[in-house]
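Next up: some structures, all given as C-alpha cells.
No lab work stands behind these numbers, since they all come straight from the coordinates. None of the values given here were measured: they were computed from a predicted structure. Cβ atoms are built from the backbone, for glycine too; each structure is taken alone.
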Structure I
Amino acid sequence: MFHATLDSSKTWKQIVDALATLLTEANFLIKKDGIFLIQYDSSRAAMVDLFLPSNIFQEYNCKGENEVSIGLDELAKVSKRIAGDDRLEFTLDKSQNRFEIRMIGLAERTFKIQLLTPPEEKTQKITPSFEIRAELFSDAFKQAVKDIGVVSNHLKITATKESLGFGGIGDVGEAEVSLKLGDDSLLYDLEVKQEATAMYALSYLSEIAKAISSDNLTLRMTGNKPVMLEFPIAEGGIIKFLLAPRVERR
C-alpha cells in the first residue's frame, strides 16, 4: 500500500524531467522512509541515483516495500498536465496494476498509469571514492557544457589545487573554460587530494545539464574514472548522475 500527497507540483515536474533525460522507464522502490531509484540508462554508460525522503511529502503512508515501474514517456505526458497550483495525490493500486496521480486544483483530475513489469535484475548502489570534490553554481557548469559543445563532442575536465577546467578539441578548433577559487568565483569550494583529468561524452553531459534544477551543483571525480554530478531536490532529496569516462586511444 502506498499513498502520498505533495503540495509542490514544481518539485514533481523537476523529478520527472530529470529522470526522463536519460531513462525510458523509471523503476521506483517505495519504502517507509522514502522513494528510491538506482538505474542505468539503456547503454549502461550512465547511472541515475535518486532519493526522495518521506518528509518532503505532506502525507506519506507506505506499508512494506513496493516496486513501481512506469514508462517515463507516459509519466512525462501526465506531468505536463499538472497546473502550477495543483496539489498532488499519489496512490498505488496493486489490484488494478495502476499508479494513480490525482491533481487537485480548480478542477480535480485523475490519471491512472499502467504499471510495467519490474526488471528481474536489480541495479546495485555504487559508492565509489573520489579524489576531487568541487562545489559550483549550476549555471557555470551549464555554460561550460554549451561552450565546449561549440567545437567538440567530448568534454575534458581537469582539476588542480586552485581551479576546475573544462576543455574540448574538434575539427573546427578548441575551447577552454577555467573556474578559479575566489570570493567572486562561480567555483566556491574545491577539495583536491590528487590533481586529475578525465574525458566524457558531451551528449550525456548536455542531457544531465538540462536536468539540473537547483542553483548549486557538486562534482566529484578521479582521473579517468566516472564523474558524479549531484544536486538537491526539495528538502532533503538528492539526485546523482554517474557517467563513465571516454578512454582516449593512443
Structure II
Amino acid sequence: MTRPGRIALVGSGEYLPVMQSVEAWLLEDQPPIYVQLATAASREGQKSLDYWHELGAAAAERLGVQQVIVDIRNRADAEDPAHAELIAGAGLIYLSGGNPSHLADSLRGTATWSAIWKAWRNGSSVAGCSAGAMALCGYVPDFRHPKNGGVSGLGLLPHLRVLPHFDRYTRWIPDMALRPLVTEGAQVVGIDEDTALVAQAPEDGELNWSFRVRGAASCWRIESDRKHRINGVLTTSTG
C-alpha cells in the first residue's frame, strides 16, 4: 500500500532560499516535478502572479527540478480537466500565499482538488505557505478579524487551524484576540515567518501525524488562555 506524501505548513518564505531545505526534503525520493499553484494571489492581478511564478522558476532551478505552473484563478479553472491533469506525476504540489479564503473557495470540491488529494494519497508531497497553509486545514479563520468567522478549508488536516506570519502579526494582534479561534475539537497553531511544521506519513498507516518544527523561528500551540511554543511534536489527524 502506498503511503501518503509528506506535508509542510509554512509561515512564510515559499520559493525563497531561506526555505530551500524544506522544499528539498519534500522532493526527496520524489519525481523531479515541482507543481505550483499561485491561486491565492490571483485577485491581485497578472503582475502578482508573474512575481510568484518567477520565484517558483528560480526555486525549481536551484533544486534541479521541473517547474509546472497550474494557472488556476477561480473555480471554473479548477474544474477544467486540463488543469487537473497537470497534477499527475508531481513530486511536490505547492500552494503559495495571498488570500486564503479565495484559495479554499476556488479549489474545494473541484476536479483539481480531487487530483491533488489523489496524488498526495499516492505519495506526492503537499505544501502550503501562508494562505496555502491556512487553506489546507479544515477551517480558514479571518486572522485579522477573528470574531467575523471564516470559510471551510480544503480539509487535508481537518482538525487544524493555521495562523501564518505569527511572529509578525502578534506584534499588533494581542493574544486575547485569538481566543475566539479556539473551539472544541480544533487545534490552533501559529507558525512564525521562515518556519514550517513538517511531517511524513506514519509507517503504521494510522491517521495521526507527528509534525515537527523546521526553520529559523518557532511554532506555537494556541489555547484559550495562552500560547505554548512547540518544542517537540505536534500530533494531528488527517481524517
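Of the structures labelled I, II, one was used to calculate FRET efficiency 1/(1 + (r/R0)^6) of positions 50 and 106 (r between Cβ atoms, R0 = 25 Å, to 0.05), giving 0.85. Name it.
Source structure: II.
Given a value of 1, 6, 12, 16, 18, 14, 11, 9, 7, 4, 1, 0, 0 for P(r) over Cα pairs in 5 Å bins from 0, in percent, point me to the structure among I, II it was derived from.
Here the read-out was taken from I.
On distance in nm of label points 7 Å out along Cα→Cβ at positions 66 and 98, which of the structures labelled I, II is highest?
The structure with the largest value is II.
Can you say which of I, II returns -7000 when helix-only ellipticity at 222 nm (-39500 (n - 2.57) for each DSSP H run of 4 or more, over all residues; to 500) is computed?
Attributed to the structure labelled II.
Consider the structures I, II: one of them gives 1.6 for distance in nm of label points 7 Å out along Cα→Cβ at positions 114 and 154 as calculated from the coordinates. Say which.
Of the options listed, only II reproduces it.
The value 0.90 for FRET efficiency 1/(1 + (r/R0)^6) of positions 26 and 202 (r between Cβ atoms, R0 = 25 Å, to 0.05) was derived from one model only; which of I, II is it?
Structure of origin is II.
Which of the displayed structures (I, II) returns the greatest value of mean count of other Cβ atoms within 10 Å over residues 34-41 on calculation?
By mean count of other Cβ atoms within 10 Å over residues 34-41, the leading structure of I, II is II.
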